[in-house]
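The following blocks contain the structures, represented as structure tokens.
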Structure I
Amino acid sequence: MSQKRKVCLMINSKLYELIRFYALIEQRSVSDLIEEIIKEWISRNKDVLDKELKEKSRLLDSI
């Protein structure tokens with residue numbers, strides 16, 4: 001396994017532990033909290049995501 005992959009797995013593991021801990025404190029389910037985090041991330045990055053989607057659509061149309 002590459003060093004980069006090991007680091008990514010370690011970060012993901014620590015992030016999940018942090019989310020689990022926060023969910024426990026907030027007395028919420030982990031899946032609900034993850035869903036909320038993803039929705040918040042999407043709302044904050046909507047402009048970038050829209051731009052990337054338009055660019056990829058344009059590339060597909062040119063094929």
Structure II
Amino acid sequence: MNKYIVTYNGFSNTNTCLVSTQVAIDIDMNNNLAAQFLTILEDNALVHAQELDGNVTRVSVVGIYKL
């Protein structure tokens with residue numbers, strides 16, 4: 001398992017920034033392709049953002065830090 005901190009901004013459908021935060025994610029790269037890496041991070045960030053504010057419709061990843 002590889003551990004990452006992903007910093008991101010969460011936006012509404014009118015492009016208003018609703019959240020700006022980070023989430024810790026564990027990814028098993030043995031079971032995932034490198035091409036799936038960003039998709040996995042974005043999907044996890046979106047779920048986290050929507051838990052914080054249900055009006056978030058998309059996220060923009062600001063930074064990825066491997067621990």
Structure III
Amino acid sequence: MNAVPANSLPVAWRKSSYSNGGDANCVEIGLGHPTAVPVRDSKVPAGPALLVSPEAFSALIDAVATR
């Protein structure tokens with residue numbers, strides 16, 4: 001996992017439909033990155049983004065979905 005400036009990534013950012021359009025406590029994922037899943041805080045769009053491997057991101061989603 002690496003951190004990079006979110007605005008340096010050529011991706012389309014997507015927020016979960018469960019956020020109801022609000023900005024509080026949301027994360028966004030970047031669509032279109034060739035090797036990683038970028039994740040950023042929606043309240044700080046120009047801040048850092050974490051580059052997570054697709055396998056690690058999938059494991060995170062699986063873990064959250066089972067709780």
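None of the figures in this text is laboratory data; all of them are computed from the coordinates on show. If you're wondering where the values come from, they're calculated on a predicted model, not measured in any experiment. Cβ atoms are built from the backbone, for glycine too; each structure is taken alone.
With helix-only ellipticity at 222 nm (-39500 (n - 2.57) for each DSSP H run of 4 or more, over all residues; to 500) coming out at -29500, pick the structure among I, II, III it was computed from. List each step's numbers first, then the result.
Details: I: -29500; II: -8000; III: -5500.
Considering all the candidates, the number was obtained from I.
Comparing percent of Cα pairs over 17 Å apart across I, II, III, which is largest?
On the way: I: 63; II: 37; III: 41.
Once percent of Cα pairs over 17 Å apart is tallied for I, II, III, the winner is I.
Looking at structures I, II, III, which one was distance in nm of label points 7 Å out along Cα→Cβ at positions 4 and 44 calculated from, given that it came out as 2.4? Before the final figure, lay out the partial values.
Values: I: 2.4; II: 0.7; III: 1.9.
Source structure for this number: I.
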